[in-house]
1. For the read-out helix-only ellipticity at 222 nm (-39500 (n - 2.57) for each DSSP H run of 4 or more, over all residues; to 500), a value of -10000 was computed from one structure; give its label from I, II.
2. Matching task: 2.2 is the computed value of distance in nm of label points 7 Å out along Cα→Cβ at positions 30 and 118. Pick the structure from I, II.
3. In terms of distance in nm of label points 7 Å out along Cα→Cβ at positions 86 and 214, which of structures I, II is highest?
4. Quick check for you: by relative contact order in percent (Cα under 8 Å, 6 or more apart), which of I, II is greatest?
5. If you work out percent of Cα pairs over 28 Å apart, for residues 94-229 alone for I, II, which one comes out largest?
6. Determine which structure produced the value 18.8, 58 for Rg and Dmax of the Cα atoms in Å, calculated from the coordinates; the candidates are I, II.
7. Given structures I, II, which gives the highest value for distance in nm of label points 7 Å out along Cα→Cβ at positions 158 and 174?
8. Ranked by FRET efficiency 1/(1 + (r/R0)^6) of positions 14 and 166 (r between Cβ atoms, R0 = 35 Å, to 0.05), which of I, II sits at the highest value?
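Bear in mind these aren't lab numbers, they're just calculated from the coordinates by the rules spelled out. Keep in mind it's a predicted model, so treat the numbers as computed, not measured. Cβ atoms are built from the backbone, for glycine too; each structure is taken alone.
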Structure I
Amino acid sequence: MIWLRSFLYLFFSLITIVFFAVVGLFTFPFPFELRYGFIKQWARINLWWLKVSCGLHYEVYGRENIPEKNSIIFCKHQSMWETMVLQNIFPPQVWVMKRELLKVPFFGWGLALLEPIAIDRGAGRKALKQLREEGDKRLQNGRWVVIFPEGTRMPPGEKGQYQIGGAMLAQYNGGLVVPVAHNAGSYWPRRGFLKKPGVITIAIGKPIDCKGLSARQINERAEQSIEMMMSSMSEETN
């Protein structure tokens, strides 16, 4: 039954990706807000279908910690799920992502419409400079910036090294970093086909004021906040 439900979700998801990518191309001449508003509907529909087909939904804790001013989101990365749900929780946003994703047919087209910060992770200092400059420009334009500081999806219970790029952007911009944790990987494993029914917990921590902090200090505080929330979720599950 889980296999069938997961297949139904995947089938629907692929069909809607093609539809929104093709129709979304016609929104290219319009402002970002309109393009984002259209593409965002794909995430909302898929979250709804995920609940209907797989019995998988979510609960959000800490909404009161979302600041009024656009900020930088440091989010745990375990699956594709969080890229959808963040659009449902936070205002219009752009993501820091590897450039190769833009080459994926249909999916990459939709991403390109949303002005992502697409970096070459092998470019070293050049990539860090791009992240800092383009990230600050997006923030100045009122966008939220989403960063997955571990750089790749990590299985539940494992922690990757928190990369310094996002913290360097936060130091340069001097705004707020909002830490976000979740346990989606326990229900939607990375590179996994099966989606387990249940309730994903997503927690939003208190914002970190980056003024006067070094990139290393910002990174350490964000990591501590996220991992503490992850530990709390693990204890509640057990």
Structure II
Amino acid sequence: MDRNELARLLDTVLESAKFEDYSPNGLQVEGQKDVRRVLTGVTASQALIDEAIRIGADTLVVHHGLFWRGESSRVTGYRKERLAALLRHEVNLFAYHLPLDAHSFLGNNAGWAAAMGWRALGRFGRQSLGFYGEQETPCTLAELAARLAKTLRQTPLVIAPKEETMMIRRLAWCSGGAQGLLEEALPLGVDAYLSGEISEQTTHIAKESGVAYFACGHHATERFGAQNLALWLARETGLKASFADFPNPA
């Protein structure tokens, strides 16, 4: 497949043009024109770039790319090493940040819901990034934490409200660093809100609002989009596509 054809396909399917984002979505580093093998992953780390080179992938598609608004634009240190490896081996780098959180069936939040068996009822928050819905069978805080640990392969941090024996049925979730959406989830009448990270004020809001908070890991909650994208690319384009994971405790 031609690189530009792949760029158009991904931009169209992930609707990247409709998002106001912190990083450029789409092709970030230009490599080989002819795309034959794709590797997907969460972050364009040196480990993932090295893995792409090792398996002979000519294209990387990630959730977290190389360039972010507000960061230094100097190409030194680890930035230089990552970019040098991509350019030396002519590996294309595509990155899709918010589009890969929000997508209705390929995205992180949709994939998280599918893995947990949650039924999505709607969207909320800035750019409709957050999802809300319900579990078929209510469960305790401890039971939900155990299921999350098994699914995500990471133990969540649970902030229980005053009523620790509460049952969880209705919930809201948003992958990654979306703890700030907790306040926007409160009017939805949810029993719990789940995201990747936690801030100091999150604890107080959860305890005082009566809504449980689960900090499940930024990386752990954002594997789903890259995994789904590899499967979708292989099925829809015939390209050889695979996912590689380098666990991150954060």
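1. Values: I: -15000; II: -10000.
Comparing all candidates, it corresponds to II.
2. On the way: I: 2.2; II: 4.1.
Considering all the candidates, the number was obtained from I.
3. Going through I, II one by one, distance in nm of label points 7 Å out along Cα→Cβ at positions 86 and 214 peaks for structure II.
4. Numbers: I: 26; II: 20.
Biggest value here belongs to I.
5. Values: I: 20; II: 7.
Checked I, II; max of percent of Cα pairs over 28 Å apart, for residues 94-229 alone sits with I.
6. Details: I: 17.3, 54; II: 18.8, 58.
Clearly, the read-out refers to II.
7. On the way: I: 4.0; II: 2.4.
The structure with the largest value is I.
8. On the way: I: 0.70; II: 0.45.
Biggest value here belongs to I.
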